[in-house]
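There are structures below to look over.
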Structure 1
Amino acid sequence: MVGHVDHGKTSLTKALTGKWTDTHSEELKRGITIKIGYADTTFYKSKDGTHYATEAEAEKDKAAWQVSRHVSFLDAPGHETLMTTTIAASSILDGALLVIAANEPCPQPQTEEHLMVLDILGIKKVVVVQNKIDLATKEKAIENYQQIKKFLEDSSCSDAPIVPISANYNANIDKLIETIEGTIPTPKRDASLPARMYVARSFDVNKPGAELSKLKGGVLGGSLIQGTLKVGDEVEMLPGLAKKTKEKEVIEPIVLTICALMAGGESVQEAAPGGLIGIATGLDPAVAKSDHLAGNLVGKKGTLPPVIYDVELEYTLLKREGFDNPALKMGEPIVVSAGTATSVGAVMKLKGGSLFLKLKRPICAEKKSKIAITRRLGQRWRLSGFGILK
């Protein structure tokens, strides 16, 4: 779920799943999404296959409906200063809903940036959701629709369907589900590949004042992109955890045992790719709290890509109207996002179309991975380009 701040991504997630994903105190106070929100749901279709419904609608008359598909949503922050979180969310997607408000001119700044992220990461299964049609006249909604078509015409989403809805009034949600089911199929997964999971969140699930004997270990949340994981498996997490010594900060890999698995809101013995999963571990909950372990990769020992501090990228800087994106300079600080990992590095060398960075904190990434590049331009950090890891 991507799009400009306050265009209704969280409201749409609630309309589709029944869950309000802004749960952190700062999010509730400011009315914006800051961390990635998760929600699982089941889409239903009528027995004759002509109509679609949310879980809440199907519950009213179960006999008339059958399960169409189980779906997991990630509600990404729209605010420009939280772009790295959005890039992290985009890296574990099979498809995307690009939410655009009908009562504002299109495109807005983050609408442009989020579309670029989808382009960079090669996510082509996209449904455009024209939200807030209740706040626009018929003429304004049609004008906005034409603006959206023009905005998309030079992108990889030029043929994406556009569905007008009102998330707050649940208007046209059935047609949106029908379009999602027709546009974003479940990709085929190869279960024989070694397990690999992007860690997007990590939690301490204990309540304040919990008894020592009843404390639960840290929980990892994210998406299994290949292979399978089972309860009892011993897995490795890379790059691991930062530990400070007198001389420097050292990153140490973590080996842990999977104590329990959650998928689709239920406890399971084995998790396969697709959807969002939670892993209960025996880790000290203080280590896992507040997303401290986000950006790690989990898999069987010896099967994960290398941990790297020195990065060579074949890079491309983005060009667009009203956006001054000068050539890179030696020593310039750059934020790189690979999978769910984000790190800061300094430009050490520039040679042709290649860029050499020394990272402050290492990343675990495959060769030929796509890396998003964010630079400080003026007073803000802006998504400025992308690179292929060499």
Structure 2
Amino acid sequence: MKILSSIILAILFLSVSCISEPEEDSLDPDQIRLKEMGKIEKVLLDFSTETRDQFAMVGNGYKNFTVKIFGPKGQIFGSEDLILKNLELIIDGDKFFTLDSIPITKTGELEVQAFVFDVPSNVLKIISREDIVLPIREMQVVFHVFSDGPKLTPDQMEDQIAKTNLAFGNGVRSSFKRNINSVNNFLRFRLAENDPEGNPLEITGYNVIEIPKDYSAEDDFYEYYYLKFEEMWDPNRYINVFVENINGGKTSGYAYLPEMPDNTLPGLVVNESQIFNFPYAVTIDYNIVIVNGKPSPYTLAHELGHFLGLLHTFENCQSGDFCDDTLPHIVVQTLSSYRNTCNDESFISTNFMDNLGENDHFTYDQRVRMQTVYNKALFFPREENITSGRIKPFIKGQLSAYKKPIICNF
């Protein structure tokens, strides 16, 4: 019996040994690869280059993510397919088994975490908001040209207005993934039909300014600065857009920022006297913008963004552009959409307020800022001013020589 018991125990021992230490060939291929890679010590979750922005709006698109894994000797490469087979991505309690095309379905501050072979990653945060619908506000535009400079056709003006409305209406699509934080601004533009005295314009939205022979736009910028101040139409009723040849084709346009009655919006001048003393207008280059449509066919939309209180997204790495949901980034002299943030993280920029060859959106916070300008800015062409008989007559003060526009050399 003792011999039989010993034989049985030996068989059981061998059976247990075979179960706990299987032959290498009997393992799942993924287990073999994992064993070869060694222990996973760290999982790093990040936004993809195309969707790095942590802001989102419910139902407005998708987020992509990336995952890297690290072992005792550093990052483990060549493991992408293995990661995806053994991945869980959790967003505010909802589970996904992929890193791409993740819909954002909830509002609030959402936590995002990945698990690879049950090893947890760092936690990312998404600030998700519900979009809102606002009434459409329309502003009338007059294109001014100089008698000694280039002229516009009705088709050219209509084309500029159509493209600008498409941009402000969130209707532009680039070759990149749609920004999940892009919005309709509910601001629109149309060509003015009447002059300041109420007379119908011979050509809708068009005005020619007679220039003395001794004026030269290229030789004396400030002569034109004064001339624009004198010749511009009432800013309480019109957006004044001057079209000329600027700086020998080196500048596509420039615009003046609005002035405010109080400090509601950082980055904008508070005009306590409320005396109008600068040419609050937009200027665009005829050959660059109108003829060639470079660097972007939406340059006028960019300049009107400034007119409505927006700064460049690359304005300042300390204060940024005062819109939390745009990524402040380093200034680069290239029209490529590939950028680095001020923290040296790569991302793809398609914001209309960057200097790019390909733009497609304004953000939620940029809309809030522009809507605030529309409601509160001084000397601003609100829709109700066009026909209101109660608005105060337009009075100019003494022109300030110190007002500087935002110049767009792209």
* Asked: Comparing mean count of other Cβ atoms within 10 Å over residues 134-141 across 1, 2, which is largest?
  -> 2
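Taking Kirkwood radius over Cα pairs in Å, for residues 110-341 alone as the quantity of interest, name the structure among 1, 2 where it is greatest. Please list the in-between numbers first.
Numbers: 1: 21.4; 2: 20.2.
Looking at the calculated values, the largest one is 1.
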* 1, 2: which one has percent of Cα pairs over 33 Å apart, as calculated, at 46? -> 2
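Quick note: the coordinates plus some simple rules give every number you see, no bench work behind them. Owing to the predicted nature of the structure, the values given are computational and were not obtained by experimental measurement. Cβ atoms are built from the backbone, for glycine too; each structure is taken alone.
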